[in-house]
Structure P
């Protein structure tokens with residue numbers, strides 16, 4: 001008997017990675033404008049902007065990921081914050097549009113090396129597989145391009161659902177679509193706040209994926225390779 005007949009996954013940095021590193025991409029976009037910016041300046045601007053994003057993401061009632069419109073606004077503000085630190089005279093709206101368009105293109109995302117084998121193994125066990133992801137409606141074309149969409153029995157995408165992680169409404173939709181009780185589902189993601197706490201709040205089990213071994217310990221399973229999930233189910 002399966003311990004978890006349903007497994008749900010986050011997508012960004014759990015199943016899919018950027019094909020081009022964000023640091024390199026920002027440098028390329030600036031070069032398109034004829035600007036040569038020191039890599040250290042880009043690095044420091046990214047660190048500061050990531051701190052800004054982290055604080056915003058963890059604020060109460062943050063609903064940035066609940067629609068395509070709010071997601072776009074979030075990223076335009078993110079890039080404004082970033083480029084203002086590099087050079088306040090830059091046209092941050094134009095640069096933001098360029099970067100948003102890049103990440104909407106399916107070919108700019110790639111599955112991690114452990115993803116297909118893990119999904120194949122789960123299917124072989126007879127496990128149903130779902131998605132619970134903070135993403136825009138562009139996610140399905142990205143999954144289709146990467147030949148991943150057929151693996152999934154259901155998908156709960158924040159921009160379509162109207163709810164964002166770690167809201168319980170989003171995870172309740174996953175329970176409803178799974179057809180099983182919450183305690184028969186394990187959810188895998190890369191964020192303790194969004195994935196572990198969100199899943200647990202509705203009675204699911206949860207595990208963290210930490211391929212770079214940045215998390216020393218947690219009160220849930222930590223997977224350094226997605227295939228480490230298989231003995232748990």
Structure Q
């Protein structure tokens with residue numbers, strides 16, 4: 001059994017279960033959080049940056065900006081479905097990739113809105129601010145405890161956890177490994193496109209191998225799973 005644990009919130013899982021089954025894998029759905037919409041005050045900007053799919057889903061219903069950035073292809077697709085085409089993508093789908101983009105270098109006095117979650121780190125905000133931009137963080141959602149999930153009595157001793165964000169992995173450890181005492185998942189491998197280091201993953205107590213992806217798309221994840229020696 002090629003077990004793949006999906007820790008994304010249920011509202012963000014999309015068709016990943018069907019894709020895994022069609023590719024010969026057995027998905028295990030253990031969402032590490034629930035996404036909750038937050039109230040915020042929007043404003044006009046020269047540049048809008050969306051750092052996740054939920055930031056689009058729970059962000060503004062209309063955009064008052066000139067240039068729109070997305071941190072990755074799935075986020076860009078969500079923007080194009082909801083708002084407009086012509087979304088700018090970095091070469092690397094990460095905060096560092098955004099900061100390296102040539103359109104975010106000479107930004108003195110430009111107004112930049114960052115649409116993000118409550119747990120988002122400050123590196124993007126602080127770096128753009130240090131370049132002379134007027135930056136506002138629009139915190140449009142938060143992560144809360146996951147909804148109740150019916151757990152199996154036994155899970156496979158081996159498998160892979162799809163880590164779509166380090167924050168979700170930390171919450172997965174707290175909710176399922178510590179509170180629900182599902183220690184078997186400590187030995188699972190990880191597959192991820194995040195910029196988190198293997199040392200950070202090891203510090204959480206996970207012992208499996210980490211398989212790195214070049215981009216965070218579901219198709220890349222499927223291909224990465226196929227390349228693993230099960």
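Quick note: the coordinates plus some simple rules give every number you see, no bench work behind them. Because the structure is predicted, anything quoted here is derived from the model rather than measured. Cβ atoms are built from the backbone, for glycine too; each structure is taken alone.
Ranked on mean count of other Cβ atoms within 10 Å over residues 69-76, which label among P, Q comes first with the largest value?
Values: P: 15.9; Q: 22.2.
Largest one: structure Q.
Given 18.3, 62 as the derived value for Rg and Dmax of the Cα atoms in Å, which of the supplied structures P, Q does it correspond to? Computed on structure P. When mean count of other Cβ atoms within 10 Å over residues 5-12 is computed for each of P, Q, which one produces 23.8? Derived from the structure labelled P. For helix-only ellipticity at 222 nm (-39500 (n - 2.57) for each DSSP H run of 4 or more, over all residues; to 500), the calculated result is -12500, so let me know which of P, Q that is. Label of the originating structure: P.
Calculating relative contact order in percent (Cα under 8 Å, 6 or more apart) for structures P, Q picks out P as the one with the greatest value. Between structures P, Q, the calculation of mean count of other Cβ atoms within 10 Å over residues 13-20 yields its largest number for P.
Among candidates P, Q, the computation of distance in nm of label points 7 Å out along Cα→Cβ at positions 181 and 213 that gave 3.9 used structure P.
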